[in-house]
1. Given 27, 20, 9 as the derived value for semi-axes √(5λ) of the Cα gyration tensor in Å, which of the supplied structures P, Q, R does it correspond to?
2. Identify the structure, out of P, Q, R, from whose coordinates distance in nm of label points 7 Å out along Cα→Cβ at positions 2 and 58 was calculated to give 3.9.
3. For which of P, Q, R does relative contact order in percent (Cα under 8 Å, 6 or more apart), calculated from the coordinates, equal 22?
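Here, each number is a calculation from the coordinates, and none is a lab measurement. Here the structure is a predicted model, which means the values were calculated and not measured. Cβ atoms are built from the backbone, for glycine too; each structure is taken alone.
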Structure P
Amino acid sequence: MTIEEVKARAVEQLESVGYTVLETHGEFDIIAINRLGLRFIKVIKEEQGLENEYLGIRDRLKYIPHQPRATYEIWVYSDEYGWKMQNVIEEVAK
């Protein structure tokens, strides 16, 4: 499965539970909106070097202005297991 197909699967999943979804070409791949708040989501496909990419994303989040009632998430997809991790990044501003 390509990364584009993985992102499309994430969009479908979010829309199926009532989110309005915007796909972006910035630091995050998806912004999901509902009445409770915003979800900024980076989608990555499990492959070699994943740990470095994950740590790089966490490091860059320190410099992004954080919005109230928003979560910052990394979703990792594995061809073998499906969604392996949907990690909400907390306390990244410290």
Structure Q
Amino acid sequence: MRLRVDGFGVTWAVEPWDSVTVEETGPHPASPPMLVVTGETVVSLAVPEDLGKWPACVAFLLRLRDGVDDLAALLTARVAVPGGRDGDGDREG
């Protein structure tokens, strides 16, 4: 994983060897778990300590999962048909 700061903010380029784990930060709610992606750089996705904010955080994580699933499907389709249309209408030609 490489991080780059540019006009989009921070861009994270994943690598095939990057690992993704959920790490406990402590035994009680004041120390919620976090998502950690480790490669050349470490990116941690921390959740709010306030349990009242956790439902909104869960909703975000589910949207993130859905976006990752969509990206994986798009990449799979493009690998299966190099240069082919993937239905997004953005391909020039």
Structure R
Amino acid sequence: MWQLREGSRPVLTDEGGAILNERTGRWTYLTPTASAAVLFLLASGDQGQASEQYSALYRLSPEQAAADVRAVADALTTQGISRELVPRTRRWGWWR
């Protein structure tokens, strides 16, 4: 599941946007297409679903849409603004 880190404050519109990283005090500015990718990622939490919606909006091939959404998600993760949560697997003890 993809999400913004605690302390990241988004200001997103169809015309672009920005995300404030409260830990560093820096703003990351987004193009309109990057803003749409972030909106879809936040709404779905999954890069696959977000890329489907992105593909439909911009009439892109599924491969191109997936690459674009992945690029935005990776860039924000690299900057420490977002993260990909790995679902926990339940571990059973010896009493199983």
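1. Working: P: 20, 18, 10; Q: 32, 17, 13; R: 27, 20, 9.
Going label by label, the one that fits is R.
2. Working through the options, I get structure Q.
3. Here the read-out was taken from P.
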